[in-house]
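Multiple structures are listed underneath, in structure tokens.
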Structure 1
Amino acid sequence: MLQLSKNLSEICAWLFAILVSVSIAQVPSQQTPASPDRDRGIELYQQGDANGAVEALRHAVQSNEKDGTVWHYLGLAYLLKGSKDDARKSFARAVAIREAALQSALPISTSDPAEARSRNANRFQAAAESLEKYLELSKNPEPSLLDELDTLRWYRDYYNGTRNDEEIVASKEATTRVRILEKPAPNFSGTRAAGTGVLRAVLSADGTVKHILVVRKIDPDFDWACALAAKRIQFVPATKDGHTVSTIVQVEYGRTIY
């Protein structure tokens, strides 16, 4: 999952750079205010009116550029119109916004209602759908983006309750919580970028770090350094009822340049 390429294409770099300005405070969830232009644009797209859909959806993003659904459907409308480059850029924006919203998806607790689990699964599914479309329009996509798509699907299945390959528990339900022994700092020597990257990962019962997903991206080389650092985290796994279990954590790495 960490076979990230050091030579990302210009479009991929643009995709990652978009996320510099996107934060959890700006995009707390997939819920967005009602938008007549958005609703009309989606309806026109579903009716096959590409030009009308593009016009309405462009008005919608001007009103709320943080609406991932609008950007996704704008990509679909451009695709229907035959404007593949504009479609790819729109899907890139949709991925950026939808992945940023994943920061608020908490690990599953036994007390969570099915509705909450389904809502989180839908968030990951939405991000995966936008990334799928982006990849379909990309020539020779980077292996890192293919891995990212697999990871989004893994978390989607986890929230849907269809992942049974390991026992994952919320920290509050563990008998003993995971204990971090060492959190190596990223090696940022290959980038001049600054900011705070946010990653989601599974600290597995077998002592390895799995399913690393950068949900707040800063720069390709910055994100690469953060992912490598997260992979090297040393920890004592959480336990429950006398055996080790896996837990999902959110990890942040920051850099400030004065």
Structure 2
Amino acid sequence: MPDVKVDGLTINYDVQGDGEPLLLIPYTSADHACYAFQLPAYTEHFSCIAIDLPGTGESDKPAGPYSTEGYADQVAAFLGAIGIERAHVAGVSLGAAVGMHLAGRHPGRVRSLSLHSGWPATDHYLAVVVEQWRTLAPVLPTVADVVIQAIFPWCFTPEMYVDRPEFVDALVDFVRGRPPQPVDAFLAQTDAVLAHDASAALREIDVPTQITFGAHDLVCSTRFAEPLSTGIAGSELVVFDDLSHAGLHEDPDAFNSATLDFLLRQRG
């Protein structure tokens, strides 16, 4: 897989498909492979560039704390380093938070913006949840165990656990099969989550934007829908009635259909 130097850091990434560039930014602790269920649909129409954010996957893992603003600046520099002037940008959760600052701080880099399970600024409820994960990180054997035991239940519906246990097992195996994230890097990423505040950046976003939520998401619930959709002028809101935080995994068909519909309408 290719990598590139950005501000002294090695950034790992994957490129698949042909068409206009579509940058895919992962969520907390995940690497580029978290978009595995989207690539078969997206690559029919776009050149998909999935990045390992610093601190994850095969990218360098500098000392923290990290920030969503800092990530946005690194991603902008990454696009320049690989010769992409402007890209469609999609992010889930932490990736959406980074995408907000990318579009606000580096508007010339973004053609359209897709924000999935995102939030404009961390509130007390989200902070309490993330602090639970941080408490467990030094105690459990690996960060993968934190993801599986502490983060997964916040990301999927109870119905998926009850009705599709074999799929849960497959997701567990997938997480354990990815490059391990050091505890320090996980804590640095969650520093970025806790400190995230893009409230002022939203009004600077001037590109077509889609915002999606799962109706059963508690972490980034639809309580964030109004401030995001009103903060970003002209944005489109989609709520998946049967999904939670990680709808891209739980029902990729529904997720891909709605998100690809938006992306196709933004092609130049």
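What to note about this one:
- Given 12.5 for mean projected area of the Cα convex hull in nm², calculated: source structure among 1, 2: 2
- Ranked by distance in nm of label points 7 Å out along Cα→Cβ at positions 159 and 175, structures 1, 2 are topped by 1, which has the highest value.
- Comparing mean projected area of the Cα convex hull in nm², for residues 103-142 alone across structures 1, 2, the highest figure comes from 2.
- Ranked by FRET efficiency 1/(1 + (r/R0)^6) of positions 47 and 199 (r between Cβ atoms, R0 = 35 Å, to 0.05), structures 1, 2 are led by 2, which has the greatest value.
- Which of 1, 2 yields -11500 [helix-only ellipticity at 222 nm (-39500 (n - 2.57) for each DSSP H run of 4 or more, over all residues; to 500), calculated]: 2
The numbers here are math on the coordinates, done by the rules we state, and not lab data. Source: prediction; values computed, not measured. Cβ atoms are built from the backbone, for glycine too; each structure is taken alone.
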